[in-house]
Each structure stands twice: as structure tokens, then as C-alpha cells.
1. Between I, II, which one scores greatest on Rg/Rh (Cα atoms, Kirkwood Rh), for residues 20-187 alone?
2. A value of 0.15 was derived for FRET efficiency 1/(1 + (r/R0)^6) of positions 212 and 300 (r between Cβ atoms, R0 = 25 Å, to 0.05); which structure in I, II was it taken from?
3. Assign the value 48, 29, 15, calculated as semi-axes √(5λ) of the Cα gyration tensor in Å, to the correct structure from I, II.
4. When FRET efficiency 1/(1 + (r/R0)^6) of positions 180 and 316 (r between Cβ atoms, R0 = 41 Å, to 0.05) is compared over structures I, II, which one is greatest?
5. Hey, helix-only ellipticity at 222 nm (-39500 (n - 2.57) for each DSSP H run of 4 or more, over all residues; to 500) derived from one of I, II reads -2500; which structure?
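The numbers here are math on the coordinates, done by the rules we state, and not lab data. Note that this is a predicted model, so its numbers are computed, not measured. Cβ atoms are built from the backbone, for glycine too; each structure is taken alone.
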Structure I
């Protein structure tokens with residue numbers, strides 16, 4: 001049940017156009033105390049005692065702010081960062097081992113994935129975003145605008161809540177992360193996040209299903225050689241479609257969490273090599289991740305549906321002329337797109353979208369001795385946009401040329417210009433509905 005309060009204890013009536021705050025807490029004393037405080041300070045207040053009534057209140061009138069009791073007994077998340085280093089820095093440009101020498105490339109194929117295990121059992125997958133560092137391939141590509149997330153890596157969150165009962169049995173457990181197909185090498189780290197039951201020190205339950213299998217990928221190529229020319233395309237693909245489910249019997253009742261995930265990966269590289277004169281490598285890569293997480297609390301299904309899309313294309317060429325001088329030309333298109341939809345089954349969900357892209361090109365010049373003599377044709381464009389159903393909207397495009405900032409365009413994708421408050425309404429509302437952290441903005 002959700003309630004509306006519009007008059008303070010002193011009898012003063014709050015204006016209809018005053019900011020509206022939704023208070024969500026299952027403790028009536030806390031709800032009433034917060035509502036009274038907010039009314040005394042000139043706010044309109046709605047209250048809700050559970051996720052269902054909070055969802056109804058959000059549908060009736062989206063608030064300007066939400067105060068919530070953010071708690072999910074016995075949730076487990078593993079935030080993974082798998083950072084490519086050494087010979088794996090450009091893993092997306094690698095090829096099968098038997099072609100590495102002929103194509104002057106790194107081995108291991110262009111496929112990598114981070115894998116999470118619980119006591120040696122495969123429990124989750126963290127696809128690896130192709131971060132490109134500020135010196136990657138050609139430093140001029142990233143001056144003055146760095147690549148996507150290069151200066152602020154965001155971890156990939158793996159939901160291990162189906163394993164919560166295992167981890168709460170009082171025995172030691174090992175949660176580990178590794179990178180499949182890694183050569184040399186990845187720096188892999190993670191943070192374990194736990195939601196503890198406020199009414200119990202130990203909970204029971206079980207893992208009921210896990211269809212996640214060992215990693216697999218397919219490769220093909222049509223590489224051919226004629227004289228001093230080597231040409232053709234090398235392809236690697238991988239896909240996953242799995243479900244992991246488990247329950248815990250908490251002080252609030254039985255909680256069942258089901259994670260369904262579909263992952264698609266493709267990497268196609270076209271090579272054109274002619275003696276010492278021409279080396280050209282063109283990559284088209286895509287990663288798509290679709291995840292549906294359903295938490296059943298006995299009465300309702302709380303559902304988060306998430307889509308991620310990570311496109312990457314690289315066009316790299318090294319061209320040598322008769323006098324021995326050379327030009328290295330590189331163009332990179334990189335993207336990061338993410339959408340999240342949150343709701344309770346039977347009610348209209350709410351969604352937010354984030355999109356980021358980077359297009360950059362540069363030509364590095366060398367003399368006959370292999371010394372860099374300068375660069376030309378540098379330019380880049382990076383865009384960032386976000387929108388949610390609570391009025392937040394932000395977009396910015398940054399353009400550069402010859403290593404200098406040339407233009408900034410703010411608010412072009414927003415009907416009323418950029419409007420992004422310090423208060424993240426989507427994070428607060430969605431976390432309240434779902435019962436655990438749901439966040440799309442950094």
C-alpha cells in the first residue's frame with residue numbers, strides 16, 4: 001500500500017508544486033518519521049512499504065527523489081576487471097597459433113573471456129571489453145581524447161546470488177577469476193560484494209540449476225599466398241546461452257534468484273600483405289550480452305533485463321615506399337552501449353540507456369631508418385549520451401583535429417538540453433524495485 005501525505009504536523013499545507021519525495025521502508029515507524037520530517041521542510045511525500053507499492057507509486061507519479069531501505073538478504077556479486085597486458089594487450093588482433101607467424105600477429109585467436117569459479121565450479125562469465133590504452137597502436141590516436149573508459153575502467157558485475165547458500169554454510173570457499181585463452185598476460189582482479197541477512201548469521205538453501213558449460217569457439221580462414229602476397233580473412237566466433245538458479249531461506253522468507261544470459265562474440269580480420277611494401281589488417285568485432293535476472297520473493301518476480309553491445313573496428317596499415325620511408329595509418333571505431341529495464345512482473349518496467357562511441361584516425365610518418373618524423377591527418381570524435389524515465393538526459397560530443405580540441409556539442413540529443421542531477425533517480429528507484437543495486441551511470 002502506498003500513501004500520500006500533504007500536510008505537516010503543524011497543520012501547514014504543502015504546495016502542489018513542491019518537490020515530491022517517495023519514502024520506501026518496511027518499518028512503519030521509520031516511514032512515518034521520514035515523512036513527517038520531509039513535510040515539515042516543505043516536501044510533498046508518498047510512502048510505500050514494499051517493492052510492489054513502490055512500483056505503483058512510481059507509476060502514478062514519478063518522484064523527484066526517493067528515500068529507500070535498500071536491502072536484499074544474502075545477495076552476492078563479483079565485480080571483475082580483466083586488464084590485458086604484455087603480449088595480450090591487443091588480444092582482439094590475435095589469430096590462431098598456426099597463422100601467427102605468416103600474418104605477423106599474436107597467437108591465441110582474437111577471443112578471450114574472463115571466467116568465475118566457486119570452489120572450482122564454473123559459476124559465471126565476464127566478457128572482456130577491449131580497452132585501448134593511451135599509447136595503444138599509435139599514441140596520436142588518443143591525444144587529446146583518450147579511448148572509452150581508458151582512464152576509468154568499470155568492472156563487469158557477475159551475479160553469484162544463486163550460490164549464496166553455499167557461501168553461507170560456515171565453511172571456507174574459494175571464488176576465483178581467470179582468463180580463457182590468455183597468452184601473456186592479463187591482470188585480473190575482482191571485488192566481492194555481499195548483502196548480509198539482518199535477521200540471521202547463517203542461511204540455508206541450494207543451487208538448483210547451472211547450465212553454464214566450458215568455453216568453446218569456432219575459427220575459420222581463407223588465407224592464401226600468391227608470390228609475395230598473402231591475403232584472406234580469419235574469423236573466430238563464440239556463443240553462450242545458459243541459466244543459473246538458486247534459493248536461500250532467509251529471515252524474510254525464501255528468495256529465489258535466476259540468471260539467464262546469452263552472449264555472442266564475433267571477430268573477423270581481413271589481411272592484405274604484399275612483401276615489405278604493404279601490411280594492412282582490418283578488424284570487425286562485436287560482443288553482445290543479454291541478461292535477465294529474476295528474483296522471486298514468494299509473491300512477486302522482480303526482474304532486471306540488461307543489454308550490452310560492444311562494437312569495435314580497427315583499420316591498420318603500414319605502407320613502405322621505394323626510398324624506405326613509411327606511413328602507419330590507423331582508424332578505430334569503438335562503442336559501448338548499455339540499456340537496463342527494471343520492474344515487477346505484471347507492472348510496467350522502467351528503462352535507462354547509455355551510449356558511448358569513439359572514432360579516431362591518425363597517420364604516423366617514419367624515415368628510412370625507422371625513426372618517427374611526425375604525424376598527419378589526426379582527428380577524432382567521441383560521444384556520450386544517457387537518458388532515463390525520470391527526466392535525466394545528458395549528451396556531449398567532443399571533436400579534435402591535429403591533436404587539439406576543436407568543438408564541444410552539449411545537449412544535442414536531449415529535448416530540453418542537458419539535465420543531470422547529483423541525485424540518480426533511476427539508480428534509487430530501480431534499486432528499490434529490484435531490492436539490490438541497479439546502476440548504469442558510473
Structure II
């Protein structure tokens with residue numbers, strides 16, 4: 001068991017998660033009640049965005065050893081990524097009760113408090129971390145998100161000093177520059193802020209190459225495989241309703257997800273990829289050589305019904321009494337045709353926003369994973385064009401079944417837009433809906449950077 005576990009741990013650190021999981025599973029066969037192994041398995045699944053499997057293994061780990069703080073912390077991370085912030089907070093607090101003043105746990109708790117909108121509590125938590133460990137880069141980064149910088153601010157000076165540390169890794173330098181860019185923007189130094197955000201993106205831009213031609217080609221394949229709307233007959237019994245929230249990054253998807261998750265009948269899957277895994281298994285079982293979308297025309301009506309049954313069974317296992325399951329994985333925008341064929345009762349929501357604000361918000365957002373196109377404004381523009389091309393195709397086919405939510409209207413006229421959103425999904429409007437921050441300050445943010453965005457102005461005009 002030790003040999004398998006040691007090799008697996010090295011693989012996990014190296015980022016070889018599939019190999020690590022295979023080795024952890026072998027170790028688990030030899031020690032099936034090992035909370036440590038189950039914790040590590042759960043954490044690997046979390047890193048792969050397979051949240052259901054992550055949660056299952058972490059809950060088992062805690063059942064075998066309720067006093068394992070890492071398992072509570074990792075479960076908190078999973079729940080946070082699923083948008084289940086209150087439960088995430090409880091698990092992370094449990095980890096801290098078992099291991100007080102653990103910096104990584106404190107930082108995770110602060111991040112969850114941000115997600116909950118408890119910004120002052122989050123600020124205090126970050127501040128507590130910096131008192132214990134003043135050079136904690138992650139705390140400086142998190143603190144910058146919830147702190148409004150002003151002239152003569154000691155935290156601004158601290159950020160400057162952090163950025164000068166020679167021992168910082170490229171990733172840490174990248175994150176600190178994003179925090180510093182936000183600070184400069186708070187201070188009204190917009191030209192400097194843009195240059196700092198640009199420097200932050202340039203650190204990793206050289207490591208990525210967004211291929212817009214490849215993306216265009218893939219979208220064209222989807223269009224050719226779904227040239228006209230198709231819909232299978234209504235299934236005998238559909239107690240569960242999948243809700244797909246689509247839109248380019250920074251268009252308001254997360255806000256829509258958080259609003260819908262206020263209902264007791266909804267369950268947020270966040271960016272869970274389980275549907276893709278079920279679809280892949282379907283292709284294998286039917287001996288379809290090509291993957292999606294090229295293999296999709298070979299699926300029969302019976303295949304689609306089986307796909308619906310298999311995925312619904314997975315949802316039912318985690319339902320917790322929910323009837324509506326919210327999906328926000330970015331790749332779902334290519335699957336709208338398949339979604340309506342598989343789930344006749346599916347709800348699709350398309351989030352829109354002023355393209356200029358999308359461009360600047362995306363360029364200034366510090367993505368932890370994926371969204372490599374965000375490193376360059378021209379890449380962001382190309383991705384935006386391609387995404388809109390795909391969604392325009394679906395709107396031509398299923399326009400009356402796709403509900404559009406415009407970010408500006410949502411944050412400026414919530415009393416009108418939010419009830420319409422719930423009504424479209426067939427969800428009773430919650431009477432005790434919690435207050436969620438609707439930030440109108442982000443509307444027209446791009447106007448502070450008109451000079452830098454002059455080549456993109458055509459998208460606004």
C-alpha cells in the first residue's frame with residue numbers, strides 16, 4: 001500500500017491526476033478504510049472538476065476519520081466550487097477547529113466568505129492571516145479583492161513590497177500583479193492599472209497559444225452535425241429538470257447561478273463535467289469511433305433516451321430533494337442541440353453583456369485554471385466572435401426555448417428580471433430570497449480604458 005500511495009502522491013504533485021488516481025485506487029484496495037487515501041482520491045477528482053466523485057470520496061474519508069482536517073478542508077473546497085457556500089463554510093470551519101491557525105484553511109475560509117458576500121468578514125480573515133504570516137502571497141491577493149485602496153494605504157505599500165520579492169514563483173508574481181492592478185484601478189491610475197494587468201497576463205501568455213482557427217473549425221463541425229432542430233419525443237417520466245446557464249466568461253453566469261440556487265428545489269453543479277463523461281461512455285458502448293460532435297449523428301432516439309436515463313440516475317443520487325440542476329460548465333455552449341434532444345424539458349439561459357465590459361473584465365480577471373484566451377485582448381475578441389457564432393446558430397433553431405438575461409438589466413432592474421428568470425425555469429420565486437450583491441459599478445467599466453480598447457470599439461457601436 002505504501003509504495004502505491006507514495007508513487008500516487010508524487011504523480012498528484014506533478015499534475016498527472018489520471019495516473020495518480022489509478023495508483024491511489026490500488027492502494028485503497030489494500031486499505032479500504034484509509035481516510036487519508038480516500039481524501040487524496042477526492043482531492044484528485046476535485047482538481048479534475050469531477051465534483052460528485054470528489055464529494056463521495058471525501059464524505060467517506062470523514063466517516064472513517066472525522067478528525068482528519070484535510071478531508072474537511074477539501075470537502076469545503078469542493079462545496080465552494082459547486083456554489084454551496086454555506087456548507088463549504090461549515091466544513092472549512094470544522095477543519096480549522098481541528099487544526100487552528102492553519103494558513104491554507106484560513107485562506108480557504110476567507111475565499112468562501114467572499115463567495116457568500118460577507119466581504120467584511122473575509123477582509124478580517126485575510127488580515128488575521130497577514131498578522132500571523134505577513135508574506136502569505138495568497139492572503140495579499142485575496143485581501144486586495146475585498147479592500148478598497150486609498151492614497152497612503154499601508155496595504156498598497158505591502159503589495160508593492162510583495163511584488164519585489166525575488167523568491168516569488170512565476171505564478172505568485174502573476175497573482176500579485178493582478179492584485180496590484182486592482183489597487184491601481186482603485187486609486188484611479190487607469191493607465192498604470194492597464195499596464196500592470198498586461199504585465200500579469202504576459203507572464204503566462206508565452207506558455208499558451210489560443211487557436212481561434214481550431215475553435216472556429218470545431219464550431220463549424222457542430223453546426224454541420226446539427227443543421228436543423230431535432231427533438232425526441234417526451235420521455236415517460238422526467239422528475240428532474242437540467243438548467244444550463246450559458247454565456248462567455250464575465251457575462252453574469254455566476255450571478256444567475258447564485259440567484260437560482262436560492263431556491264430549495266435547485267442544486268448547483270457549477271462546472272461539473274459528469275454529462276460529458278456519460279456521453280463519452282455512450283459513444284464507447286455504441287462503438288462510435290468519432291467523438292462529439294462528429295459521432296452525434298450516429299446516435300439513435302433510443303440512445304438519447306438511454307443517455308437521459310443514465311445522467312438522470314446520476315443526478316438523482318445527489319438530488320437531496322432537488323428537482324432542478326444548474327450547470328455552468330463553459331463547454332456546454334456546443335451541446336445545446338444534444339441537450340434538447342436528450343432532455344426535452346431542459347432550460348437554457350443565455351447571459352449577455354456589453355462586449356466592451358466583457359473584454360476588459362476578462363482581461364483583468366485572474367483565472368486559476370483554463371480560459372487561456374484571456375491572456376490577450378485579440379484572443380478574447382476571437383473567442384467572443386466564435387462563441388456568438390455558435391449561440392446564434394442555436395438561437396435560430398431554438399430561439400423560443402432559450403431565455404436571454406442581459407447583465408445590465410439584471411443588476412439595474414432586478415425586481416423585473418429575477419422573477420422572470422425563475423418563471424422561465426418553472427421554479428416558484430423564493431419568498432425569503434437572500435440579498436445578493438448586484439454590482440452596478442461594473443457597468444461601463446471599459447470607459448476607463450477607452451484608449452487601450454479603441455480597436456475594439458466597433459463591438460460597442
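1. Looking at the calculated values, the largest one is I.
2. On the way: I: 0.40; II: 0.15.
Here the read-out was taken from II.
3. So the calculation was done on I.
4. Values: I: 0.95; II: 0.30.
Top value of FRET efficiency 1/(1 + (r/R0)^6) of positions 180 and 316 (r between Cβ atoms, R0 = 41 Å, to 0.05), among I, II, belongs to structure I.
5. Computing helix-only ellipticity at 222 nm (-39500 (n - 2.57) for each DSSP H run of 4 or more, over all residues; to 500) on every structure in I, II gives -2500 only for I.
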